[in-house]
Each structure stands twice: as C-alpha cells, then as structure tokens.
1. Taking relative contact order in percent (Cα under 8 Å, 6 or more apart) as the criterion, which structure among 1, 2 has the greatest value?
2. Check the numbers for distance in nm of label points 7 Å out along Cα→Cβ at positions 198 and 222 across 1, 2 and tell me which is largest.
3. Can you tell which of 1, 2 yields 54 when percent of Cα pairs over 27 Å apart is derived from it?
4. When log10 I(q)/I(0) by the Debye sum over Cα atoms at q = 0.27 Å⁻¹, for residues 214-253 alone is calculated, the result is -0.84; to which of the structures 1, 2 does this value belong?
5. Rank structures 1, 2 by Kirkwood radius over Cα pairs in Å, for residues 110-189 alone and report only the one at the top, that is, the highest.
6. Going by distance in nm of label points 7 Å out along Cα→Cβ at positions 134 and 174, which of structures 1, 2 comes out largest?
7. As an exercise: helix-only ellipticity at 222 nm (-39500 (n - 2.57) for each DSSP H run of 4 or more, over all residues; to 500), calculated from one structure in 1, 2, equals -15000. Which structure is it?
Structure 1
Amino acid sequence: MLGGIEAGGTKFVCGVGTGPGDIETIQIHTTSPEATTSAAVDFLRQRSLKSVGIASFGPVNLATGHITSTPKALWRNYDLAGTVRKALGVPVAFDTDVNGAALGEARWGAAQGVSDFIYLTVGTGIGGGAMVNGRALHGLAHPEMGHIRIPHDTARDPFPGVCPFHGDCLEGLASGPAIQARWGVPAPELPPDHAAWALEAHYLALALANWMYTLSPKLILIGGGVGEQSQLFEQIRTELAGILNGYIQACEIAAPGLGSRAGVLGALALAEQAVG
C-alpha cells in the first residue's frame, strides 16, 4: 500500500491505497503543525506502507522537506517531510500540492499521455504545477504561478488585491478571498451571470497567455473551488483568443479528470516515485 498526504492550509486529506479505484481517505482540519501531523501519521500507520508522498501547500524547500515562508505563521520553517519520515520509517517524497495534483492527473486523470501541461488551482489561493517533457518542473525552488504580475486596470477594477506579499498579483486579484473581498459575497454564492465572472475570466486569461508564451503547454487544467465554475471556461477561451490575437494557437483548456481527489491521488503518485 502507498500513503499520501495532501497538506492544505485549511485541511489535510490523507489516503492509503494504490490508485483511484483503491483508496481510503480521511480529512483532518489544519491546526498546529504538531497536532495536524500527528493525526495524519496516526491514520497512515494503521496500514503497512511502502512509502508516503506529501503534496504540500507552500512555499516549500524541496531539498529539505520544510514548509517555508507561508502566511500561516505556525507552519513557517516546519519540517513536514522529516517529521513524517521519522514517525513512519518509510521513504517519503515531497513536492508542492499543485505539482502533486499535476502528477496525479498525468498518472490517472485528464493528462494521461500528455507530456507538457499545467495544472492550475483557483480557490483559497492560486497555484500551478507544470509538467515539462513528462517531469514536474523544479528549479531554484518551484513554480509560484499564483504570484505572477498581470495588467491591473484600476479604472475597471479599483480593488487593491488581497495578497499580503504583493497586493495585486494574480492571487491577490483572482483568488476566492479576492472575489469575496471585492464583491462582499463568497464566490460560490455569486450567480453565473454576475459581473465577477467576466473579470475573473479576464485575469485568468492574462495569466494563461503568459504561460502559453513561456512554457508552451499542450493542455491547461483548471481546478479548485473557483475553477469549478463551469461558465468560466468558455469566458476564459474567448478572453484568451483576444489576448493572443492569432499570434500563437491556444492550447486546450479543461477541468481536471480527478476532480477534488487530484491532490491526494497526486500524493500517491509521489509515493510511487519514492519507491521507483
């Protein structure tokens, strides 16, 4: 059996199994590092595991397994991978939550057989994982797609943004908390024809254009709570066509095949990598 932890800022989703058709999961509310990790370990140690994969909120240090400069103060510089490895005594693979979800989609979901694609989550935050030539993209650290700068027309949208680090970066303008702060209503409660969605599609299309120009993906999957708004996809495609203006062809844009399970199944895919 493989173990997986989708470590989120709001909840941890822990799973044991071998894939989508064979996985048992639980959810744990994210509180202190010690209490949350202890509950996750208690669940995982009930099975005989080959390895564990952790797909974590970030930013993270991939080399050491630490969560680093997160806005969640209690979790800053916490050794998540090392704590799990020491408690369970098995190999542990560690990556970002969005890279993990991308791996899950490549292994079992909508990106099977696609060598170059992006998995984007738009919800409480915005993050993206990129697969390039069949491998998750890493570098000095890891992609932080939610914090790219995009054009902000303050005449159209005077909202200053909610990102505590950058204000009006992509996450600051287009995340779920940004939508709620701008319009005074949680995103899921806004009707499909609300003006919020045209603005959201505009911001996401600007971001997608940047990634198409720089990474040349064949597919972009958009998940997360905001990404579940089905009316967004056609609006994004229309906005994107105007931004690209015929210079390059837009890649396919679709919903994740694994839905809300992409993260925990991505953690299982990481666990597979930990044992080859």
Structure 2
Amino acid sequence: MSVTAEAVKRLRETTGAGIMDCKKALEESNGDFEKAIEILRKKGHKMAAARQERTAKEGAVFAATQKTVGHLLLLACETDFVARNTEFQAFGKALVEAALAQNIRSKDELANIKINGSSFADKLAELTTRIGEKIEIGDWGRLEGEYVTAYIHLGGRIGVLVALKGVGNLSEETLYEVGQNIAMQVAALRPISVSRNTVPADILEKEKEIAREQARAEGKPEHLLEKIAIGKLEKFFKEAVLLEQEYFKDSQKTVGQYLKSISPTLEVSGFLRFQVGGK
C-alpha cells in the first residue's frame, strides 16, 4: 500500500526510528500505526543487540528508599546528552522504583522486573530504539538498615545510600538530616569502608607494602620497615575510613564524633556509592 509522508513523520516522531525503517514498518503493517510501532519494537531488540560493542561510559545514578531499605542504580549510556534526556531519566527512575517495590535482591533479578505492566527487556528495547544509543545497567546495589537514606549529587553523576543503626527514639527529621550529612561526606570524600575493621585485607596489605617500599627507598633499616608501615596506616585510616575522616561540616570533629554528638548509640551500618565513569 502507499504510505504517506505524514504517517512516516508521525511514526518517526513517536519512535525515534529512521525514516526508511518507519516507511517499511508502515508498509508491513498495511498502515496500522500501532502494529508498525510493534514491528519497530521487535526490530529494536536487534538494534540493541547490534550496539553491544559500543561503550556506555556516561549515564546517571538513581535511588529509591523506603525507610529501612534502599536501592541504588547506575544506568549507563553512551553520551551525556542522552543521560540528561527526559525519557532516559524517567526510565532510570521507574526502574529503581520498580526494583524497590518488587523487592529485587540481586542484579540478575533486574531482568525480570515489570515496569508499568511491561517487561524490562521490552522497555529497554523500546527506549534504545527511540534514543539510538546503547543503554545498560552499569551497577546496582541494595542496602538495609534501621534507617536508610539516599543522596544524589551533581545531577545524577554520583549517588549514595547510607544505612544507620542504633537510631533509638531519634525523630524522622533528625535521621534524615544525619543521613544526608553522612551521604554528602561519602559523595565528596569517597571512603572505602565504614571502620578500620572493615577495610579489606588486600587493601591493607597493599598500603603497607607501599609504605615499606617508601621507607626502604629513604634508607630506613629493614628491621624497622614493618613498624614504619603500621604507623603510616594511621594516616591512611584517617583518609579512607568514614568514621575516622574529618567531618566536612566541622573540621574539629571526625565523622564518628559527629554521630556521637547526635546520639551515643547512633552508627553507620553501611553505605553504597556509585559514580558515572568510575570511582
């Protein structure tokens, strides 16, 4: 059948597909607009697959919380332009909210999510077709605690979840303020663990080895290298451990001291930090 230029234009505006793809879809569907969209969506799966070799190095971080649990999602794409696209932003928000609502507990389970009645795969293929870039889940995490809060920084370039425990009778307002303060600390100063006891052993050994080599290069005696390395770890802890970092709002306190000034029982039980482009 003959396909009008107006119909092709309308389908292209609706789907973002190319002119010839729209024309062929309308011809195949005998002018049925909805069927043509379905045809393009099916082709979208192939288009998405064809883009897998591209690098999704941009994107945005999204978060959703419900008092004692939170989800953090890094949705990746190819360009910053698409990362700021309203459809991309809406998809990321809907995906992380669905993960929370459907109690997803692993990254693999994200593939089974339903978003507004449609499967994740269909929604992703539809968006990929319209936007024309590779889109993928860059990272995902789930955090539980007595109180969980989220903080999104730099328009989605950095996202943080913080879980608190020992909250006692602290008000919701106080917990939110403390959670946001700690999350901003994590976003800006990038700690690797909550306390020195939770720093991974391989990282500790690496830091000690660096300190030993530095001391050796300075001509220090071999029998003193281990002692020197342990001493230098103290500086490392103050820079890399959340509770021992200088609190960004009050340089006279550590983060741990700030928490104790709010309540003697208040602690950070965990945090997650995602950043577009890496750490």
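1. 1
2. Biggest value here belongs to 2.
3. 2
4. Comparing all candidates, it corresponds to 2.
5. Top value of Kirkwood radius over Cα pairs in Å, for residues 110-189 alone goes to structure 2.
6. 2
7. 2
Only the coordinates and a few stated rules stand behind these numbers; no lab work does. Owing to the predicted nature of the structure, the values given are computational and were not obtained by experimental measurement. Cβ atoms are built from the backbone, for glycine too; each structure is taken alone.
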